[in-house]
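Read through the structures below before going on.
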Structure 1
C-alpha cells in the first residue's frame, strides 16, 4: 500500500504544504539552504523560513528544523520538522536509508541503458574541496573515509533522467551520474556538457508518509494517456501529467 500524500498543499512561494510532523518547503535554484560562509547575513531558505519555523531548540546544522540540504544550484523540495522530536525521527529515517528521494536531471550523455543502479562508495577528492570521487578500485585516490551511496538512474526522455537515492552523500547524484556516463549538463566539475544546470528534488517517500510531488522546471513528456487528453509519465513513485499538472501516487 502506498504511503498517503500530505493532506495540505498551499500556493505559498516557500511553504508547499505539510502533515502532522513535517513541512514541505520549496527551494529555488541558486538560493542556499543555510547562510553562506562568505555572507552570514545573506539570503537563504533558513532566513525566509525562520519566522514561521517551530521554536526548537534545534541542533547545530539543522536550524529551523530543516532536516537535509540541497546544493545551491539544485531546486525543489526541502523537508523541515515541526518539533525537535519530529526532526530526530527524520534524521533516524535518513540514517537508516528508509527514505526514497526522487530527483529529475538533465544530461546529454550518450549511454545505451535506460536504467542503472550505481552503488560505488564516494569520498572527497584528494586535492579539490569542490569535488567528490567515486571508488573505481582499491587504489582510487581520495581523502578521508569512503561513504556508502546508492543511486538508481532511469531515463524519462531525451536528455532527461530520474535519480532515486536512499543515502545522502555530498554531490552523490552528480558524481554517480558522471561515473555512469551521464554528467549533468552545465556541471563543469564532473565533465558535463555546456548548458543550463538542472537538478531538481521532486518528491520524498517515507515508510508511512509521502510528500507532495513538486513539478520540475525541465520539459517532460509522458507516454500514457491522461483524462485531460495529454500524456502521463511514470515518475517519482507515481504518474505525472505535464499537460494538466496532476500527479497520482503509485
Structure 2
C-alpha cells in the first residue's frame, strides 16, 4: 500500500492557480455514479465562475454582486499564492465551495456565499483577519457565518485531533445553514484529498463519520446530502483498502 496518496497533477505548481478544472475533475475522488451530478464543476471555475452565477440573479451594479466581487478579490489576494497538495490554489478550493453551495444546494443568500468564499480566512490568517475585521469589511451576517466555520485556536498542549473534536462539539448547537456550509467544505476536501498519509486520510474518514454525519442527520433537509457524503467516504475508503494511489 502506498504511504502517500499524492495528486500527481503534472507541472501544476508552475501555473498561477494550479491545474485547470478540466485536468482536475477526472482525478477528483468522486464516485462514478455521482460524477454526472457534479459535472457542473466543469462549467464554473474560480472567481469568474461564481461571479457569473451571481450575475444570473443580481445585476452587476447591485450591492449583492459587489459583495461577492469584494469577497473574491480578498480571497484571491490572501489565498491565491498558497498551494494545496493537489497543486491548485487555496483560492480555488474556496471558490468551488461557494459554487457548490450555489449550484448543488441552491443557496442564493449572498451573505452565505460570501462567507463560503471567506471561510478559511479567519482561521488561516488569524492576526490579519479576525472576525471583527470581516464584520467591518463586509457585514455582521457574513462574519457570523465565517465565525461558525472557523476552528478555535489550539490550546497549549492540545493536539490537532483534540482541537478538531472541540470544533465538532461546538457544531452541536450550530444551525442547519452552518452544517450545510461545512458540508461543502468537507465535500471539496474529500474530492481533492491528496498528498496526505494513508493514516491521515483514514483519520479524516473516521472523524467525518463519527462526528459530522450525525450532525447532518439532525436536519431533514440535509439527510440526502449526508448520504452523498457517506458515498464519498466509502469510495475513498475502498481506494485506500485496495492500495490505489490518488495520482495519475
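Which structure, out of 1, 2, was helix-only ellipticity at 222 nm (-39500 (n - 2.57) for each DSSP H run of 4 or more, over all residues; to 500) derived from, given a value of -16000? Kindly include the intermediate steps, with their values, before the conclusion.
Details: 1: -2500; 2: -16000.
This value belongs to structure 2.
To which of 1, 2 does the computed value 14.6, 41 (Rg and Dmax of the Cα atoms in Å, for residues 129-224 alone) belong?
It traces back to 2.
Once FRET efficiency 1/(1 + (r/R0)^6) of positions 89 and 145 (r between Cβ atoms, R0 = 25 Å, to 0.05) is calculated for all of 1, 2, which comes out largest? Numbers along the way, then the final one.
Working: 1: 0.45; 2: 0.65.
The structure with the largest value is 2.
Compare relative contact order in percent (Cα under 8 Å, 6 or more apart) across structures 1, 2 and report the one with the greatest value.
When relative contact order in percent (Cα under 8 Å, 6 or more apart) is calculated for 1, 2, structure 2 comes out on top.
For the read-out FRET efficiency 1/(1 + (r/R0)^6) of positions 193 and 209 (r between Cβ atoms, R0 = 30 Å, to 0.05), a value of 0.20 was computed from one structure; give its label from 1, 2.
Values: 1: 0.20; 2: 1.00.
The read-out comes from structure 1.
Given structures 1, 2, which gives the highest value for percent of Cα pairs over 21 Å apart, for residues 33-96 alone?
Going through 1, 2 one by one, percent of Cα pairs over 21 Å apart, for residues 33-96 alone peaks for structure 2.
From which structure (1, 2) was distance in nm of label points 7 Å out along Cα→Cβ at positions 81 and 201 calculated, if the value obtained is 1.5?
Source structure for this number: 1.
Readers should treat all values here as calculations from the given coordinates under stated rules, not as data from a laboratory. Predicted model only: the values in this text are computed from it and were never measured. Cβ atoms are built from the backbone, for glycine too; each structure is taken alone.
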